[in-house]
Structure I
Amino acid sequence: MAAKAWLQLAKVADTAARAQSEGLGWLTALEQQRLAAMQAAPRRESFIAGHWLARQLAARWLGEASATLTLAAHPDGRPLLLRGGDTLPLSLSLSHSGGWLALALSDAAVGVDIELPQRERNWEALAAFTFSEEESQRVCCAEPAQQRTVFHTLWTLKEARGKRSGEGLLPQAARKVSALVCMPAESEARSWVWQDGALALALAASAQLELVETPQLQTPHYWRYAQAASVLD
């Protein structure tokens, strides 16, 4: 049976308001400690929204009440869903940026990343630091008006890959991998232009993706990951 995955996009402020209307007693003691250590209001709001919506999405998947579920973390930092102390066979990934929250849930390994730039930056310099040589060239060769979109598409693809594997985004390792456009049947990731930024999902090509309470997305671009040409030389 093919794997399935759900993707949900939601506004952080609206989601946090819904979560806080229930109080914060649904947070575990460890989550309460983490929240208490956060000083910045936007960071607290994103934390509450993400951890609440993760429970709601998983409860919907499982067909049970969200109160039966808790959220912890794998040793590598990836989110971990629990029921009564037992690990659920589901992969969960969260990302937030620019007031938006992205969640992916699957019965196979999954990683999601959303990036909505808050200001203009030197995209070429940032690409040279984190991207492979061929990816950096794509950013440099793009029309000035498109550089930001090209950069964030590639950036989210790297972040999503790192979240799926648990290795994160380490510049030295990231420069050794390139995202290459491919046919849907051989893809390892999908990307979308989202507002002024990008959204990427690292997910096996065979997985059936469903959007949950999410604005309609454009047709995705499909990608596979390969060793960078500079590594192969």
Structure II
Amino acid sequence: MDLDGRKRQAAARALDEVRDGMKLGLGTGSTAKHFVDLLGERVRRGLTVVGVPTSEATRAQAAQCGIALTTLDEIDRLDLTVDGADEADHALDLIKGGGGALLREKIVAAASDRMIVIADDSKWVERLGRFPLPVEVVPFGLAATRRAVEAAMAGCGVAGELRLRRTAAGHAFVTDGGHWIIDAHLGAIPDAPRLSAALAAIPGVVEHGLFIGLASTVVLAGADGIRVIERP
């Protein structure tokens, strides 16, 4: 099975957890896209759910699939969020945001009773940090924010190159919320919860891609099939 097939296999396993009447958070990215497609097939066969998308891209896809949508202004809690991850470690902490939707993804995950992460097994790591950590920032005062991010990282025992994310055309990548993203190439993060708190305290940082304590289950698809890891 190729990589895309493994992602779809993980998405199909997460779909087994969906029940009629659920309020769902719909993730963003290549693996979450499979989940939305499969959910749409179930909806067309009679499943009744309502979804809160984590990006404009997911909103458009879900609408095309016929999935009823709502917002967190209209409902207060979600039963379940299904989303992908760029990395997941043995504590079920994550790095997310490679697709640029980390702010909405974290808001939706935090408003959910459960979060299932779906991924191919290449995303399972001993220690977070191999994947560049996205830090969403406001454009105003970028240099000052960048210096503060560097200082926070140094205080947590990590260092690396900070790169402003750009589009293929060379322009700054703009998130759905109108912010920019700095990608921190750190290699390894020895204490992810500590770094999470340090970054969150910086005024120019809107959000960051460390998802600490949010995932309840990780579904990994690999050459040997599906592996499900639950938070203790």
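Every number here is computed from the coordinates shown, using simple stated rules; none is lab data. Note that this is a predicted model, so its numbers are computed, not measured. Cβ atoms are built from the backbone, for glycine too; each structure is taken alone.
Values as computed for the structure displayed
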read-out	value
At a computed 13.2 (mean count of other Cβ atoms within 10 Å over residues 24-31), which of I, II	I
Structure responsible for 2.4, with distance in nm of label points 7 Å out along Cα→Cβ at positions 40 and 56 calculated and labels I, II on offer	I
Winner on mean count of other Cβ atoms within 10 Å over residues 128-135 once structures I, II are ranked, highest first	II
Which entry (I, II) yields the derived value 0.6 for distance in nm of label points 7 Å out along Cα→Cβ at positions 16 and 96	I
Read-out FRET efficiency 1/(1 + (r/R0)^6) of positions 80 and 120 (r between Cβ atoms, R0 = 30 Å, to 0.05), computed value 0.90, structure in I, II	II
Given 1.03 for Rg/Rh (Cα atoms, Kirkwood Rh), for residues 64-159 alone, calculated: source structure among I, II	II
Top of I, II by FRET efficiency 1/(1 + (r/R0)^6) of positions 32 and 104 (r between Cβ atoms, R0 = 25 Å, to 0.05), largest first	II
